[in-house]
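Each reported figure results from applying straightforward, stated rules to the coordinates on display, with no laboratory input. The shown structure was predicted, so the numbers you read here are calculated from the model rather than taken from an experiment. Cβ atoms are built from the backbone, for glycine too; each structure is taken alone.
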Structure P
Amino acid sequence: MTAFLGLPGWPGRPGSRRPPAEPAHAPRGVGHLRAADPFPVAARRALADAQLRRNLGKATTTIRAKRAAVVSELPDWEELRAAGEAIKTATMADLDRHLEQLDAAVTARGGTVHWARDAIEANNIVTALVQAAGATEVVKVKSLATDEIGLNDALAAAGIAAYETDLAELIVQLGHDRPSHVLVPAIHRNRSEIRDIFLREMNDVSPDLTDDPAALAEAARQHLRRKFLSATVGISGANFGVAETGTLCVVESEGNGRMCVTLPQTLITVMGIEKVIPSWADLGVFLQLLPRSSTGERMNPYTSMWTGVTPGDGPQSVHLVLLDNGRTAALADPVGRAALHCIRCSACLNVCPVYERTGGHAYGSVYPGPIGAVLSPQLTGIEDNASLPYASSLCGACYDVCPVKINIPELLVHLRARHVEEARRTQRLPSAEAITMAAASYVLADPGRLAAAQSASRSGRLLGRRGRITALPPPLAAWTRARDAPVPPPQTFRQWWQGHHGDDRGDRDDRGDQ
């Protein structure tokens, strides 16, 4: 495993297309993973958008209900979750071997495997492949990996137009927007907003277009049909890559993915290295877990699988780009690596009270919600997304619904601790929080100091109105900006105890033993 973690190079068969030996540290991710603003700043903007909150509340409520209904049909759901967790845990423990096996199987069946350390290398590889095919346009299947590396922007810089064919991704692209959900990128838009985007951006749409869902879907279908039929290059992600056969798998609900992976002559797949699974038997487990957890369906309407090249049938030039972009750095953390188990179902987003109120844009990454709060900081380095592990109430709902049992609350606490330790190493002066904790430790260590502090706190009663303190002076003002503070009681516990028990501090009240 040490060889895989950047010491000294990537795995792969001799002669496979991979970069030269890595530096002695595992590279961190680059691309669309770093937040422009800290989460608290971005979340405050989102909370002020009443329409956004209505859109999110309605959509997440609907998806939660659908998921709960289909999950309740399976008496062995918890056993399936445990199986998914076990497969992922075992795969991550032996990831280098499984990737080597996948590389060999894809190559043996006529495909070409490329290894990319980060977004820059991945974008360069894909751009060169499109140019080698002589194409100036590509059609794309919805892919978080390509969003992560900013592939569309890289292609545009090379004069190549990338057309998103998933309906929600198309809405985001035409709206010059960013995805805000793992499964439903345009969840922050309602039907009226989508109609306005189509009318503004689609030259071939009827001016009488209504906001009826069927009419909107038909408009998108007609708009994309010519792209499907003319494109010579398709680009996809992969939900799973089966190591034993070299088979790649994409699941989707609209059929656009099937068009993209079968019609073009060249097919390029960008897959995060954590998406590999050992065998076909393992795939059977995940094809039961994923649709129920993501779309609330018993099975995906379209499950596309391809293995290398078949002469005369489908793409004749098949490429697989295996993407690290910080994943080996996450793998090196024995606790944090559990985030790599994620199968991108989005169930954790749909139950998260924080996501439901802020939406995905506030997270500043293509991976929003609870899973983004633990995955993005690890891919980029904790300090580049330091606020995300705190974007949670730690209610545990995300853990309860995760189909592969990722203990996201545990990971959030773990990453918060890593952030604190990193801050201690890098900051010359102690933070306000550190000073506050040191002061609290000093006061609590001595009964006399604690009694004096309790007596002083009673002056806070002067700030209260109707039992609440709604505004405190700095630096405590940050607390009361979001919540009220209770008015201190008229007497401390020590005073109450002395009034009822005198000075018998060493005597134990018989009732206290019960």
Structure Q
Amino acid sequence: MTANHEMSNADMNTNQGSPKPDKIVVFDTTLRDGEQSPGASMTVSEKIKVAELLEEMGVDIIEAGFAIASEGDFQAVSEIAKRVKQSVVCSLSRAQFPDIDRAAEALKSAERKRIHTFIATSPLHMRVKLQMTPEEVHQAVIDSVTRARNHVDDVEWSCEDGSRSEHDFLCRCIESAITAGATTINIPDTVGYAYPEEFADLIRMIRNRVPNIDKAIISVHCHNDLGLAVSNSLRAVEAGARQVECTINGIGERAGNAAMEEIVMAIRTRGDVLPVETRIATEHITRASRLVSAITGFAVQPNKAIVGVNAFQHEAGIHQDGMLKDAGTYEIMRPEDVGLVRSNLVMGKHSGKHAFRKKLEELGYELGDNALKDAFIRFKALADKKKEIFDEDLVALVDDEIAAANQRIKVISLEVACGSRPTAVAAIELDIDGNVQTAKAEGSGPVDATFNAIMKLVPHQATLALFQIHAVTEGTDAQAEVTVRLEEDGKTVVGNAAETDTILGAARAYVTALNKLLTKREKSAPATLSA
């Protein structure tokens, strides 16, 4: 391995006489493969926010994007490369010179950089998608890795659809990729087809048959089409893989990717079965899950392992009795291990700014003075409406405050008349680039009327692709977290807002999405609010 890596292959082997767990490299692709989920598009500033948290968590490699895919992806990779210092910053590229050169350009500011190049190796993909012969693909492997190695020392090569590739050809390509300079070989289960033992056997076969495999780290990238992504990843690690590619909350194309939080906590919890370890600071897991969920608008299912709201709740009487006697009866992990803080610091309408700051720090937030001041004002307003303020309320409030920062359009006020009458009427007041404007509109219901009023002030052609509401906590006074997804000319944006007033939350979420849409428009033409 090169100097760019914190660990070499030798470091990853158990020392004889003094056993210690092997290190598993965590390669997070939330910002690349995760963003390929339909509707999960992120702005550059949102990607930077996620990347900074991934680095804080101890993620070894952050795949920041696909530099040649769009100007937005290039900018995201470039900006993350400037900011991230400890993690390796990676850009994906096809086995084409323009892709590789563009990735290198985007990564030029990174202190630690990697180019990840790939080409399909399965008979089906080569024949139908690439329309290339095996010999042409093999030569492309050599040429692309050589080109990438001319730019950077750290090169990863992936055999797309590797789990359905013919073994002889796959081994030949891997050997040639390593000879050309690849330092990591990634074996993807691209369509989530593999079965755990079958996938483990594939890794063992590669280790046994590729003569120079000791010169590279074996990586795996598993999709979840059959719900086996985490299982396949863990079995591959048991078989000798030492890098795992994954995403926060398991987001990704189709059924998603292997969930980072599940892999990391499985490794941490079952060291007796799998004697390996990661560098992940697991106390940031819940915060990362909430951040990605808020940015993408993809709610985490309640029964989701590790980060679902029910993951550490116990309702059955026999379970509760056991928990009171010894938490170990029904909890194999502590909530604190994944960042769920159970503090004695109760927040309410009489809490001061110092206690508020302390509470946010416990929840993993460090706000600047101005941001703290704004968040505290909103907290006081919330405390006047709600009898009990839960941790989840504060998380929703702060995430909402962060998302609303620097918006060109802001909701000033909203009044809605609705009920048994044939139509609802909404009157809204918006601040648009510093100018306060008002509009009134009718609709089939309060949300429809509100959105129609907003459209009068900010005309656009975007369609509403998603509108969802869920309660942040229990009770009739719970904050509603509203998510709006808009689509326009192939662009997808997501807006979120948390309010005790659901209709006001809907208005603010809609406006947040419009602000993101304006930002995306600016990349191709001067933005106007009346497009």
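From which structure (P, Q) was relative contact order in percent (Cα under 8 Å, 6 or more apart) calculated, if the value obtained is 20? Only structure P yields this read-out.
When distance in nm of label points 7 Å out along Cα→Cβ at positions 170 and 234 is calculated for each of the structures P, Q, which structure yields the highest value? If you can, show how the numbers build up before the last one.
Working: P: 1.6; Q: 2.2.
For this comparison of distance in nm of label points 7 Å out along Cα→Cβ at positions 170 and 234, the top structure is Q.
Of the structures labelled P, Q, one was used to calculate semi-axes √(5λ) of the Cα gyration tensor in Å, giving 48, 28, 22. Name it. Could you put the intermediate results ahead of the total?
On the way: P: 48, 28, 22; Q: 43, 29, 20.
Of the options listed, only P reproduces it.
Here the criterion is distance in nm of label points 7 Å out along Cα→Cβ at positions 130 and 370, and among P, Q the highest value is seen for Q.
Given a value of -12000 for helix-only ellipticity at 222 nm (-39500 (n - 2.57) for each DSSP H run of 4 or more, over all residues; to 500), point me to the structure among P, Q it was derived from.
Numbers: P: -14000; Q: -12000.
Attributed to the structure labelled Q.
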